[in-house]
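What follows is a set of structures for review.
Values in this text are rule-based calculations from the coordinates and carry no lab data. Predicted, not measured: the structure shown is a model, and the values here were computed from it. Cβ atoms are built from the backbone, for glycine too; each structure is taken alone.
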Structure 1
Amino acid sequence: MTWIAAVARLRERREPGVLVTVAAVRGHAPRDAGAKLVVGERETWGSVGGGNVEAVAIDRAREMIAAGERKPELMDFALNDKVTNQHGVQCCGGTVSVLLEPLPVVRSVAIFGMGHVGLELARILARQDLDLHLVDSRAEVLAPERLTALADSVARVHVHHTPLLPEEVLEELPRGTHVLIMTHDHAEDAALCDAALRTPHLGSIGLIGSAAKWARFRKRLATEGGHDDAAIDRIKTPIGLPGIGGKEPATIAVSVAADLLRTFESERG
């Protein structure tokens, strides 16, 4: 398997990894600059030359995965018999610099409701490296011609048409998915809020709407849904940055996207 395919496999599995590259070679070494190795939690693909260099790089890569490291690291190796190595002697005579680049699991976001605000929000989030799930019960708002603006997305876009029960998509979403609820129907929004609170593997949950709407929802979630205050407080409403009061769909979408990116940064911290 090529290193590119290995990176794609880790992304598909939503598993972290580290890309190891021979960055520079001086003198003789087992592999030339540019050789690559992909390290996952349990598997590896490719090679940077075997022996001590590769073994140490794999050890360090798995330490980085376990610690959730995000910054790349450069490791230098001298290939001679005078160096004390962890995994045997390599005496090719040269030196090797190896770059370790973390491959974190990409974030996942689901927008429930692809009306005017949902579409504008999808346009913005599609420029981020994430898995973007677009969910709606109406086929026409998910028509390919309406989503042409997302054709060159950086994000991987997944379209879900759910004519009956949009909340069923929640169980299918990847672990940690951030959910934004903004459908055309308050009853649908309410059902999604209830179902999201019963889906523990999700990330943040955001609901668009007024204070009056949330007061009604909160009461129903407590009385009819049986959720306690701590559970209900998982839902953030209103969504978006405070102080931005414009009601145009594009303005709301910019505010919501910025607020979500701030949530990403707080997770990273």
Structure 2
Amino acid sequence: MNDQPRNWVRHAPGEPVLKGVNRGGLQTLYIKEVRRFFKVQMQTVWAPAITTLLYLAIFTVALGGSGRTVMGVHFADFLAPGLIVMAMIQNAFANSSFSLLVGKIQGNIVDYLMPPLSTGELIAGLIGAAVTRAALVGGAVWLAMLLWPGVSVAVRRPELLLWFGLMGSLMLSFLGLLTSIWAEKFDHAAVVSNFVVTPLSLLSGTFYSVHQLSPTWQAISHANPFFYVISGFRAGFLGVSDSPLWVGGVALLALNIALFVLCYALLKSGWKIKA
């Protein structure tokens, strides 16, 4: 005689047991992703800082040694904020484009799919770690530039610094996550990095003011979302901008919402993730 109670199965198969946000699982995923890149911090945090300082040294010696000014400020002071945020967004992309891709290549993508995490929680953990890496790289570059002779990186408008730094990091984090969903090998991710991220970041006013360009190229620059990130972030240091800050801030927010929706839809459908 089976005396097992009839209600021993409290939930129907497939019915979620965890209600609300799985805080423990989200925290675990975030910490795991942060530890992954922090274990090799010389490569993921300090090496980008050194590379950015080399950019600063080369361009200030080549173009700023004669007292050249851009937008009324010394060229080195104009250049430094753009280099900081460029390093941030490039490393945000590098971090978020790695996790799912290496899981697919190594065959352990199930480690991301099996835990009781919703699609939104999975995105939050991966994107949060990428933004954390961007912030650490930006902080490392900023601290190094504080000690750099002849360069001022004093913050004048911290709200612009935080907003555009966050929007830029989120934008490249979402783009990296989309890349990791689509890519099937590291060469695919390298294509996006080399032919999309790097050209758009270098041609976004990092090393020059767009006011120096012809009207046609100014229009092209204003169609580049990287331009608004760099211009708004620079305004946090200099107090002046070569782009409308409200337009850039709202446009980046709308773009990040659209990228989140696209990431959510693709992960929810399991496109190129689930067999």
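When P(r) over Cα pairs in 10 Å bins from 0, in percent is calculated, the result is 6, 25, 26, 17, 13, 9, 4, 0; to which of the structures 1, 2 does this value belong? This value belongs to structure 1.
With relative contact order in percent (Cα under 8 Å, 6 or more apart) derived from the coordinates and found to be 24, which of 1, 2 does the value describe?
2
Upon calculation of mean count of other Cβ atoms within 10 Å over residues 125-132 from the atomic coordinates, which of the structures 1, 2 produces 18.8? Computing mean count of other Cβ atoms within 10 Å over residues 125-132 on every structure in 1, 2 gives 18.8 only for 1. The maximum of distance in nm of label points 7 Å out along Cα→Cβ at positions 165 and 181 over structures 1, 2, that is, the highest value, falls on 2. Computing helix-only ellipticity at 222 nm (-39500 (n - 2.57) for each DSSP H run of 4 or more, over all residues; to 500) across structures 1, 2 gives -21500 for structure 2.
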